[in-house]
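Each structure below is given as structure tokens.
Each value in this text was obtained by applying a stated rule to the coordinates, not by laboratory testing. Since the structure is predicted, the reported quantities are computational estimates derived from the model, not experimental observations. Cβ atoms are built from the backbone, for glycine too; each structure is taken alone.
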Structure I
Amino acid sequence: MRENIDALIQNLAISIVGKNDSIRLVIVALLSNGHVLLEDVPGVGKTLLAKSLACSIDGKFYRVQCTPDLLPTDITGTNIWNPQSGEFTFLPGPIFGNVVLADEINRATPRTQSALLEVMEENQVTVDGVSRQVPQPFFVIATQNPVEYQGTFPLPEAQMDRFMLSLSLGYPSEAEELKMLQHQQKGVKVNQLQPCISLEDLQEIRQICAQVRIESDLQQYIIDLVRATRCDEEITLGISPRGSLALQKAAQALAFINDRDYVIPDDIKFLAPHVLCHRLIPTGGRSARTVIERLLRSVPIP
């Protein structure tokens, strides 16, 4: 199983050049049954990452281009009248995939954004009173542009809390960008990536990650860190219990990726900015990452 994960990392590195930490973070969310929010400028490889991941796990990939006129049924699906059978038939929407890319999610209206709340938490979609399970594994990658806000609808706290990790790919270095040009010259395409792990194996790895040992003092460390955000003067809204659960599951998955069957404090410290920053609201225009880094220095490490 560890060899499968190594192969998955190498497969993604073929199309996503020089973003090893970002690749590992996305895989952490995948293995811990979470979802990822990519906040970055256009053209840095967000869609490419989602497509490459879907090809690598041999899963169904669907892309939803979020716009103000997008309706909830455009995502979840709807019932249509079938004249042959004389009854309504459910037509599944793009949410019924293994890897779903919600591109520029903040351009969808709040009503449409709310269509993702249920499925991201409970892995099911309810249409006209009937609940339907989505395929497993189910993984949402949402993107938003952190620079241009005209014509956008900020994601509410309930929606942000559904994402396990938030990260930014950033611009490549000079050497990495040169390697990208050389790849394009060689004709390296996403569709040429071969699956390196089956959906069944991925589900089994998820169960293994959930069994990675985390000692009680490290669980207390997570609690101390989360509770510090709820009483800090520079924070208006602290971390929810869902955030502490997400940090523990992500730390277990990272330990597995790093070839360990136990969690260490460095796992938690590395993941904390990505798991916690998008869940809290700092005061006075302060940076959430700056606040979390300060708390990481002040909370005692076991």
Structure II
Amino acid sequence: MSTTQQAPGPAQQARRSAERRRLGDAVFAGTARGAGILILVVLAGVAIFLVVEAWPAVTASSEDLPGGKSLLAYTAPLLFGTVLAATIALIVAAPIAVGIALFISHYAPRRIAQSLGYIVDLLAAIPSVIFGLWGITVLAREIKPAYGWLADNASFIPFFAGPGSATGRTILTASLVLAVMILPIMTAICREIFLQTPRLHEEAALALGATRWEMIRMTVLPYGRSGIVSAGMLAMGRALGETMAVALVLSVGGGVTFNLISSENPSTIAANIALEFPESSGIDVNVLIATGLVLFFLTFVVNFAARAFLARRKDFSGAN
């Protein structure tokens, strides 16, 4: 007795296809959810480690800490130097990055734009120690005469009060190195954001008689404003946590000062940890970890502020 197997009908095939899609969606959703939870677990683990290891330094007396100073007095100059160097780097890099991104996306011919895009992407892959070596051997030497000129002619400005550093290894030099380092990251992100500007918006502006720059000012820049902020915050995070380049370039003199061209320079948290950790032991290690906790919190605050800004502009379409 033989039996014949009927081919599944269209309704059955559609049901099986829907079941496969639901299975794929469930697997993808579970994987994404697991990845998100894993990130939170890792961040929580890092925060717990920092708090536990920093707690002995928080509860220790000033006499037991490096230099006989309180933890606040030890950390404040490092925090100041970290924020100062990252802020100067962002101020220098942001307009250059936006200009390069606009040139690649809206001005350069396609072949030149592709070549520049590849070069920018390759610059982002250069190790930080290379930038540090360039800063200490080339930039510091070449910029030293400019510091002398600023000290002689612009000393009425607190940032250039002088005397100019004899080596050129100042907080300003370190900030310029950081600006070069974060430039590829910010440029690449801004370029992709500008390329996503709705074509209809650009064509409408040009049809109304706008020049290319007026079109960019009315459509591209407003549409990409939140993306520029995101790129700036990512670049800021890179500058805040940079270690080797700053450690190589900066000649640390300690203290809190806004004089950017003298030999008295505040250090940064990351560079101080890298330089002091190999020779530290006992409570000194806990103090360095406590400064790392401060840097962790600072980075969190910067990213939280960026997310808050983006949340306020989530409904922005570029047309209003």
### Summary
One of I, II was used to calculate relative contact order in percent (Cα under 8 Å, 6 or more apart), yielding 23; that structure is I
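Among I, II, considering only percent of Cα pairs over 23 Å apart, which has the greatest calculated value?
Values: I: 58; II: 69.
Answer by largest value of percent of Cα pairs over 23 Å apart: II.
Figure out for me which of the structures I, II the number 0.35 belongs to, where FRET efficiency 1/(1 + (r/R0)^6) of positions 128 and 216 (r between Cβ atoms, R0 = 41 Å, to 0.05) was derived from the coordinates.
Numbers: I: 0.35; II: 0.80.
Of the structures listed, the value fits I.
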### Query
Thinking of I, II, which structure, once helix-only ellipticity at 222 nm (-39500 (n - 2.57) for each DSSP H run of 4 or more, over all residues; to 500) is computed, gives back -23000?
II
### Query
If FRET efficiency 1/(1 + (r/R0)^6) of positions 56 and 120 (r between Cβ atoms, R0 = 41 Å, to 0.05) comes out at 0.35 when worked out from the coordinates, which of I, II was used?
II
#### Entry: Structure responsible for 14.9, with mean count of other Cβ atoms within 10 Å over residues 48-55 calculated and labels I, II on offer
II
### Message
If FRET efficiency 1/(1 + (r/R0)^6) of positions 32 and 104 (r between Cβ atoms, R0 = 25 Å, to 0.05) computes to 0.50, which of I, II did it come from?
### Response
I
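Tell me which of I, II gives 2.1 when you compute distance in nm of label points 7 Å out along Cα→Cβ at positions 200 and 224.
On the way: I: 4.5; II: 2.1.
Checking each candidate, the match is II.
Using FRET efficiency 1/(1 + (r/R0)^6) of positions 184 and 288 (r between Cβ atoms, R0 = 35 Å, to 0.05) as the calculated read-out, with 0.70 as its value, let me know the right label among I, II.
Working: I: 0.45; II: 0.70.
Answer by label: II.
Name the one structure among I, II that distance in nm of label points 7 Å out along Cα→Cβ at positions 112 and 248 of 3.7 was derived from.
Details: I: 3.7; II: 3.2.
Computed on structure I.
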